[in-house]
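Structures given as structure tokens follow.
None of the figures in this text is laboratory data; all of them are computed from the coordinates on show. What you are looking at is a predicted structure, and each value in this text was computed from that prediction instead of being measured. Cβ atoms are built from the backbone, for glycine too; each structure is taken alone.
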Structure I
């Protein structure tokens, strides 16, 4: 097989790495890719923008690829799958209609209510004054309605914070097309990520993970795209996963079907598990999570291309999904200043030493220049370790992190704090 991956983050490096571990995959092309994908044997970077649908289509046809895998949410929301499928290409990722599950929080809320999916109470506003006037209880959650690279959610503990968040969204902080907000009830509990594969007929969950969204240790500070993750999370017991399957995943797919949407790809449910053990959906995403993917793919035993093709060809029910023993922990190293202003072009050293520690270093915001690997984004690297226990995996990941250096490098030092000391069976 020859596979084309669209995207340039840590998720895409992990996808390329995993696909190339299968003897059935002879070549991977990444567009645009990053410094990590450039270093993989049998992997080629082609510098096209992720919204250059014409160029990507021409590349896929010229290279006669067997499968196109769309990584990020932006091209999905703009309709890349529709464009490529119209040219006869096999694409893993939902159509533009399905991608509204992530591209519009208000649309997703409507779907949840129709499907009877447990979720926080919310109201959508297009007028900032009405949104401010609606706030009666605190804390409250303010969400930009559209795509915001994981940074469009604010948990406001007082009215000043709430009003600032509302003003920021309506001032165009997340783009001129993102001038609608969802004001949502604040839920208490642990956030978990349940990612599921679907072929439009069947939906099957992958191992559950937990991300660390805030920039600061102890889950403090502004939200990011994700500062680290681990899998599988013990918060999701087999009994709770069965409830999520029947109360969240299956009703979501059934409602999409009822709405005439043929959804083939990933349905990612961001959940809050309340202290009473009740799952509540916070949001849906239409693609693999980043950095959850780095941890999850490190544990996947089934060849990845088998699962992706099964989704595209509507035969997911025929394929078994198996997992390696152990647990995986991914620690993100970011540029200083992220998720705000940060500098790029910093030389990265110690990558080989980190991998010599037995870790996998997935590149996100990197590129190569004059034979060096340099920073090219906010989240730079995802250092992932697989071990028998969480304590071992956490220690191994940070041993590898400590080998890596670049000016301004920052990482949270508490990734996995919820599972430290837990012994898995």
Structure II
């Protein structure tokens, strides 16, 4: 019922959206002298603000046409190298001729960035991809929106997610490097542990976890506390809704993206209100640069996708309520997952000092679980003065976090594994 009411509300606001967009366009027209008056600028700004808050946000484009390598502009084309109904493995292929012109003659490390399946599209990691592109062959998981998946496709749960990670690593080939951003951390760790147990030849060379809830018991945040305080049945009864018939996934049970978005925005409502007020003031002042930055951020942030009921509920139960992987009792299709079996995959953890989603220690817990790794193959880094989003995007990510990750990946790319030693944690 909630989903249907949400769509009805969108339909009701559609005429207002059109009127606001029309008003703004007319007043921004250079041939309309009224737009140059103080009242005209105020009215145009109000129309643009109203248009933005009533818009139906679609899945964003990647908008990464090129990358700079040694001063050479190298064209980039996102191509799907493997897909299932639930995920596409996107390869950001760099033009070979331009790469040679830039002095790149040998292969770069292959990196699989595992995007979260938690309400936003993989394009939320555009800045992450952009940072990795000059020095790596970049792949990313582009998960499907559950509301677009017809019921006949069946279920997609946490076990399917883990299987997808393993399949994509095999597609990329042995010796790749995984970078799990936020939510997929436990699933990626489980996938690599299973591959290590089976001596899978496609085992990656390294694994990096960024702001991930490996053990959500550590420094619990507001979302963590909510998951622990509410009984499991509450999430099933209150957070799962039915996709309305206007979508291909009609009648599928999902955790709607708009519910997740409302939760995140509610955590920092004052900040979002202030951001929109500043946006309005910048439009009135015709401060185009500031207005563009606001639109770029919110065009991405307000674009959301749905999760299948089974994936969402399993994640709540196993990751945020029972902590099964952290406690050493998680089973994947009847097989106990043992991170201690990982002995040849280098480990890096990255956390943000002010992360209000995955608190300090939650990602670091991977070091305790991966007790089979020697001291020389593990790095733990905490970035000062950044929140959750800043762990994988923004200025500090580009200038402080990414250079450390690049050095870590280069250190363990196509190198022999050092002799096994006592697994003590080191800091960088």
- Message: Between I, II, which one scores greatest on distance in nm of label points 7 Å out along Cα→Cβ at positions 285 and 413?
- Response: II
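Starting from the value 27, 62, 11: which structure in I, II was P(r) over Cα pairs in 20 Å bins from 0, in percent calculated from?
Working: I: 27, 62, 11; II: 24, 55, 20, 1.
Of the structures listed, the value fits I.
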- Of structures I, II, which gives 28.1 when mean count of other Cβ atoms within 10 Å over residues 5-12 is computed from the coordinates? I
- Thinking of I, II, which structure, once distance in nm of label points 7 Å out along Cα→Cβ at positions 133 and 397 is computed, gives back 4.6? I
- Query: Thinking of I, II, which structure, once helix-only ellipticity at 222 nm (-39500 (n - 2.57) for each DSSP H run of 4 or more, over all residues; to 500) is computed, gives back -12000?
  - Reply: II
- Item | Read-out Kirkwood radius over Cα pairs in Å, for residues 333-388 alone, computed value 11.9, structure in I, II | I
